[in-house]
Structure I
Amino acid sequence: MARKNSTEIAYEYIKVAEKEISKRWFEPTLVDILRHLIERGVVEPKRLRNYLLIYDFDTLLKFNEGNRTHTFMDLSIKYDISERQAQNIVYKERVKGDIKANITY
């Protein structure tokens with residue numbers, strides 16, 4: 001029996017998604033694939049927001065010359081969340097972007 005986060009499950013899902021997406025679009029773009037995954041509930045819009053927030057944090061930190069306080073203030077304004085929420089997302093959700101946190105080989 002396959003383990004919970006094994007690569008076998010990931011590859012099986014990729015095959016299923018490929019069939020569904022190819023039925024829907026002849027030559028799908030990345031935008032089409034993401035739209036499909038969001039509509040099917042595989043990717044939550046909240047996770048996309050968190051990814052963008054982390055990306056913006058890295059970009060804004062350079063712009064703000066390393067000042068984390070100003071960076072978190074900018075993020076809280078842009079995403080309409082508290083500064084503490086922005087901090088939690090950056091520090092706790094960043095780990096989920098690592099492949100080792102998602103798939104067991």
Structure II
Amino acid sequence: MTNEQAIKLIKADAYRAGRENRPRSLAAMYAMDDIIDQDINEWLDKELSEHLLQFIDVASEVASDYLEEGVTGEELVKGLVSVPESMIYYTRYYELLSPSKNMSER
């Protein structure tokens with residue numbers, strides 16, 4: 001699979017869900033960026049847990065940004081909950097593109 005093919009698959013899935021699904025859009029953005037930066041084969045060679053570590057920084061940034069903006073506690077919670085939701089979608093993209101996963105479904 002090429003980087004271009006991988007990105008097309010992710011885009012198709014993310015945009016099918018619509019822009020209102022912010023966690024899915026965030027996961028798609030991170031997965032596509034990671035694939036471009038690393039190449040699809042290198043991305044898939046790494047353990048998924050290594051990729052998910054970046055979401056710790058994402059949660060910190062979300063919290064900092066929201067606190068600076070003076071949002072309500074409810075909005076802060078909603079923003080922070082979207083981070084693990086994004087991790088779930090990111091995991092799905094990793095599994096979708098993983099050759100071992102694809103072979104086992106055939």
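To which of I, II does the computed value -20000 (helix-only ellipticity at 222 nm (-39500 (n - 2.57) for each DSSP H run of 4 or more, over all residues; to 500)) belong? This figure was derived from I. Identify the structure, out of I, II, from whose coordinates Rg/Rh (Cα atoms, Kirkwood Rh) was calculated to give 1.02. Going label by label, the one that fits is II. Among candidates I, II, the computation of mean count of other Cβ atoms within 10 Å over residues 50-57 that gave 13.1 used structure II.
Looking across I, II, the calculation of distance in nm of label points 7 Å out along Cα→Cβ at positions 18 and 42 that yields 3.8 traces back to II.
Using the calculated result 11.0 for mean count of other Cβ atoms within 10 Å over residues 10-17, pick out the matching structure from I, II. The value was obtained from structure I. A value of 29 was computed for relative contact order in percent (Cα under 8 Å, 6 or more apart); which of I, II is the source structure? Traced to structure I.
Every number in this text was worked out from the coordinates using simple rules, so none of it is lab data. Please read these numbers as outputs of a predicted model, since none were measured by experiment. Cβ atoms are built from the backbone, for glycine too; each structure is taken alone.
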